[in-house]
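Listed next: structures, encoded as structure tokens.
FYI, it's all coordinate maths here, none of it is from the lab. Owing to the predicted nature of the structure, the values given are computational and were not obtained by experimental measurement. Cβ atoms are built from the backbone, for glycine too; each structure is taken alone.
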Structure P
Amino acid sequence: MKTPSMFLAAAALLLGACANQETTRSGFLRDYSRMAPDASGALVERAPAAARYRAFMVDDVAYLPGPRSEQASAAEIAELRAHYKDAAVKVFAQHYAHTATPGPDVLRIRLAITGIDKADATLNYIATPLVGPVSNGGASSEGEIVDSTTGKRLAALSAHTNANPFKGGLFEYYTRLGHAKAVLARHAAELHAQFATTQ
């Protein structure tokens, strides 16, 4: 039976257990002045259709944690960087060929993780029978799409997501990096969406 004291205890656990990321201006992007906020609080720069691009390349992901970012181990950082890059490759490969060689018809994707929060999986297992999972994760990131030969920026995104079951997933509450990974994959898709394609 769920007693009032159990609910109070669960509520106490909830305080301080929430992800606390925000949209960043870390300096990774060379120009924020052309970016405008959207309804989600992200900063975006959209580009018109450019049919001449046929391929893309993705740089290694930078890790530039801001003051709101939770501490992460070297192994966790490496895992998140690899996941973000893989997510970008997957989404851009839907419309372009993947290459490692710059060219006049090649897009270059630059990405940075600027903050993370990890779900407390143990706390969520304890809280679930009482009120459900209470500790979410999240991430903030910045990215841009540039011409691989001229360096001209074509589109950019600085976004954050504090995960919930709809933005991050339910099962991801039970792994420490699950929400951060899901959010970064979401950001890769959102960056792709800023660059209109005629493919």
Structure Q
Amino acid sequence: MEFTAKTYNKETFQNVQCLQQNLTDKEYTNCIFKKCSFNNCDFSNSVFIDCLFLDCNLSNTKVNNCGFQGVVFGRCKLLGIRFTTIDELLITWTFKESIIMICDFGDLDIKESKFLKCEIKEVDFINTNLTGADFAGSSLQICKFHHTNLERANFVGAFDYYINPIDNKLKQAKFSYPEVLSLLDTFEIKVEF
């Protein structure tokens, strides 16, 4: 499919297969993307408002200066994306049951972001403001949290995370047992029951 228009409103895109296409400078409002593949596509300078991505593959996409406002990614695959270059003024998003691997969210102000029941692996959250973020039920294997603001963040049901409580802000963050014990790993202490 060719995306020739500059703006798309209330459209549904299903089973679209794009590979290495230039999809820059577009605006999508109230659009639904179902089972689409955008491998290695360039979405730079595009804006997504109140859009839904379901079962989509967004691996290695470029998102320079993109805006994501009210966007939901459900059961999507996001691999190798540098979110560090997005437009921070337009960020409200939710990731549900998605695979997020080898992505970089470093240095972003993405308060209240939701990562629900996701597989998050080798993702960078260095110097990121995740105040009030929700990681409920997510796996966070080999993710980097360093100088990260996780105040009021929800990690209930989350697992496989390593967060150094000395290097990160954790005031009023919520954790569940027994995973919360991983916060003690930094101190190399033993807990016996």
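Looking at relative contact order in percent (Cα under 8 Å, 6 or more apart) over structures P, Q, structure P comes out largest. helix-only ellipticity at 222 nm (-39500 (n - 2.57) for each DSSP H run of 4 or more, over all residues; to 500) computed as 0: which structure among P, Q? Attributed to the structure labelled Q.
Each of P, Q could give distance in nm of label points 7 Å out along Cα→Cβ at positions 35 and 51, but the derived value 2.0 comes from Q. Among candidates P, Q, the computation of Cα extents along the principal axes in Å that gave 62, 27, 24 used structure Q. Highest-scoring entry among P, Q, by distance in nm of label points 7 Å out along Cα→Cβ at positions 59 and 91, is Q. Looking across P, Q, the calculation of distance in nm of label points 7 Å out along Cα→Cβ at positions 27 and 163 that yields 3.0 traces back to P. Upon calculation of Rg and Dmax of the Cα atoms in Å, for residues 83-138 alone from the atomic coordinates, which of the structures P, Q produces 18.6, 57? The value was obtained from structure P. When mean count of other Cβ atoms within 10 Å over residues 123-130 is computed across structures P, Q, the figure 15.6 traces back to P. When distance in nm of label points 7 Å out along Cα→Cβ at positions 43 and 75 is worked out for each of P, Q, structure P gives the greatest result.
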